[in-house]
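*Asks:* Following are the structures in question.
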Structure P
Amino acid sequence: MSKTRGYSEEATRFSRHWWLGVGRSLLWIGVVTVLIWVYADMSHTDIEQITATVVLTTGGDKNVVILSKPDIQITFKVGGSRSQLDRFKRKYANSTLPFDVSRDYKPGKNLAIPTLSIVRQTTEPEKLGLEVRSVWPDTITGVHMDRLVLKELPVELAHTGATLVGKPKIVPENAKIRVTQTAWARILKVGPNPVVKTENLDLKQIQPGQTVQKDLKLVASVAGEQVVLVTKTANVTVKVAQHTDTKKLTVSVFILAPPEWAENDTWEKYILVRKDKLEWRPVITVTGTKADLETLEEVKKEVQAYIVLTQDDLKPRETVATRDVQIRFPQELRLKLVGEKPKVSFQMKPRGAAPAPP
């Protein structure tokens with residue numbers, strides 16, 4: 001009785017079975033090698049330092065604006081596998097990271113935003129299995145986000161070179177602007193009746209009695225504050241009365257303080273520190289008829305240049321205050337200031353405290 005063989009004979013070298021066996025062996029070697037490399041990559045954690053620039057935005061909300069510095073450079077460290085770190089670095093090193101502040105924060109003057117949350121939201125390292133280890137600076141402070149409000153103000157013609165017969169005809173009479181709530185509050189402190197001015201209309205070459213009609217651009221500034229113009233132009237019709245001239249005049253700026261400051265000990269406790277003393281002796285340009293300008297030379301000491309102080313100026317602040325200088329001419333003279341009002345910078349400091357503002 002013959003015995004059945006319990007094993008197969010070894011395949012002939014270079015035969016079909018031999019090549020299949022070699023292929024299976026190489027396949028397993030490859031799989032094991034890949035697994036070893038993957039495991040090594042997963043088990044070995046590296047750290048990469050990334051520098052990027054955060055740009056603070058308000059997304060698509062046109063009613064909110066960032067008034068503080070919008071771009072801040074940050075440095076952060078990310079840990080994880082070498083391959084994913086390389087991929088992350090290629091994408092975000094020296095990149096810009098836009099961050100919508102209005103999504104998570106309400107308008108305010110001194111917002112503090114953790115940079116860790118900014119990095120996580122803008123780069124999403126967790127999706128690559130990475131971890132943010134540290135961020136510097138850890139917080140962006142002093143972020144000022146303000147809301148824009150819509151206002152409608154009268155349009156005022158700015159002109160030089162001549163006086164007018166009657167009032168100018170301006171179409172439209174009122175202009176719409178968008179202005180931040182903070183700036184609007186400052187505008188109202190300057191005066192209760194703000195206006196939007198046109199660009200200057202020079203009437204020097206227009207003969208007396210002649211009528212002029214012209215489209216003029218509006219100036220995107222009200223009482224020294226920047227605004228966004230909704231109404232951008234106005235059509236103006238004027239009739240020239242007589243030509244005027246201009247004259248330069250140096251004035252000394254004085255201060256008007258609340259009356260109670262003279263009655264209590266305010267001036268004993270505080271001192272007004274000027275940033276630049278030359279600012280307080282500005283040279284202004286005045287326009288008027290030749291006769292009025294000649295009279296001005298005789299009564300120039302009656303021209304008043306001043307700023308108005310308020311109780312708010314006594315509040316502690318890190319920066320200097322900047323204020324428009326109000327100019328008042330003698331009532332009997334038909335004179336006007338040419339251009340923007342001069343500005344002065346100052347700070348009310350407790351006596352014996354820090355020296356002049358930088």
Structure Q
Amino acid sequence: MYVSYVCNRQPKIWRKLVILTKANSLKFPRPLIVDFNCLENQNNGKNCTYPVSVAIPDGYPQISNEFIEIKFILDISESRDFWLFKNVNNSTDLIATRGFNRSQSNIKNVEMPADWKAFKKDWKNGKYLECTPLLERPKYTRRAIPIKFLDRLVEFSNLLEKHNATAFLMGGTLLGWARECSLIPHTTDTDVGIFRDDHSDSLLREILTSKIFEIHWVLGRLKNSFELSVYVDGNKIDLFYLYKTTNSTENASIGGMRHLIKQRLRWNYPKLSGEICAAEMHGRLFHVLCDYYKIVESDYGKEEWKKDHHTSNFAWDKSNKNKESMEIYTEAEWPNVYLYVGNKNDRFDF
């Protein structure tokens with residue numbers, strides 16, 4: 001319902017709504033269904049059970065009725081590339097999702113995400129972890145990788161998400177978020193991970209044939225140590241496959257390679273929950289493991305991670321606390337675990 005007039009005696013929230021409505025015309029968001037049983041019913045042409053749980057835009061009248069029950073406030077900000085949902089009954093309960101196109105539901109003046117299945121997955125992985133910097137840098141700190149490169153990292157993450165693999169920050173990129181809510185100024189690459197179980201041939205095919213992300217190399221075996229790297233805008237993104245287990249006696253791990261001596265490496269972590277949470281860097285939506293601290297503390301030390309150590313003094317294959325040297329591959333095995341793409345104009349045909 002759109003208000004076409006305003007009276008000085010009307011509540012301030014209504015006056016605010018009128019101003020916003022006039023400024024945004026039909027673009028002003030309406031209540032959004034966050035009731036996933038209802039969304040599935042709508043998708044199947046069935047009616048919902050009322051009242052339906054909705055999120056209302058920040059500034060919208062908070063009025064529930066027999067058809068809708070307001071559960072969240074939807075905060076959409078021009079300074080962020082994502083939606084932030086705030087539980088009306090618990091201010092610390094925050095959910096972050098990507099922004100989605102909206103379509104009209106069968107409830108008057110109530111909308112629904114057009115791609116409700118993707119929205120549902122975002123919601124599942126959307127518990128928002130607020131970042132509090134332990135180390136603050138001067139505003140004009142010189143950086144090896146510019147902050148705007150985060151847009152490329154989001155783009156790469158979205159590519160993975162298209163194939164149902166949710167990327168989460170790893171390595172130095174995770175350390176930067178956990179310690180200073182930003183990229184570490186002297187870091188020279190970026191790191192993300194996905195669960196090995198989320199791998200698919202279609203995902204690998206799209207990376208290898210991408211016109212934007214130039215494949216650098218593919219390392220390891222899918223069963224225990226797969227990783228790959230791409231370049232874009234002159235900067236490197238490393239993608240690690242995280243191997244987790246339900247056996248409480250075993251560790252989670254990622255793999256690596258000392259390619260000069262053909263040796264496999266493994267970085268070990270405690271058993272992980274497998275749950276993914278949402279995080280923010282400079283207004284961009286990213287994801288981290290909900291128990292990310294297990295990764296950071298294992299890689300860099302329980303207290304040491306809080307202190308800055310220059311990248312030039314950090315050896316990727318020696319300095320980590322949890323690194324384990326594994327087998328050295330034979331000449332016969334090597335072509336099966338190491339693919340280097342020297343000519344960046346090469347592309348793979350499938």
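*Asks:* Using the calculated result -1.07 for log10 I(q)/I(0) by the Debye sum over Cα atoms at q = 0.12 Å⁻¹, pick out the matching structure from P, Q.
*Replies:* On the way: P: -1.07; Q: -0.95.
Computing log10 I(q)/I(0) by the Debye sum over Cα atoms at q = 0.12 Å⁻¹ on every structure in P, Q gives -1.07 only for P.
*Asks:* Just checking, which of P, Q has the largest value of mean count of other Cβ atoms within 10 Å over residues 213-220?
*Replies:* Values: P: 14.0; Q: 19.5.
Comparing P, Q, the top value of mean count of other Cβ atoms within 10 Å over residues 213-220 belongs to Q.
*Asks:* Hey, distance in nm of label points 7 Å out along Cα→Cβ at positions 29 and 181 derived from one of P, Q reads 7.4; which structure?
*Replies:* Working: P: 7.4; Q: 2.1.
Working through the options, I get structure P.
*Asks:* Same structure again: Which structure, out of P, Q, was distance in nm of label points 7 Å out along Cα→Cβ at positions 165 and 309 derived from, given a value of 5.0? Spell out each step's value before the answer.
*Replies:* Working: P: 5.0; Q: 2.9.
Among P, Q, the structure yielding 5.0 for distance in nm of label points 7 Å out along Cα→Cβ at positions 165 and 309 is P.
Read-outs throughout are calculated quantities, based only on the coordinates presented, and are distinct from any laboratory measurement. Small disclaimer: the values here were computed from a predicted structure and weren't measured. Cβ atoms are built from the backbone, for glycine too; each structure is taken alone.
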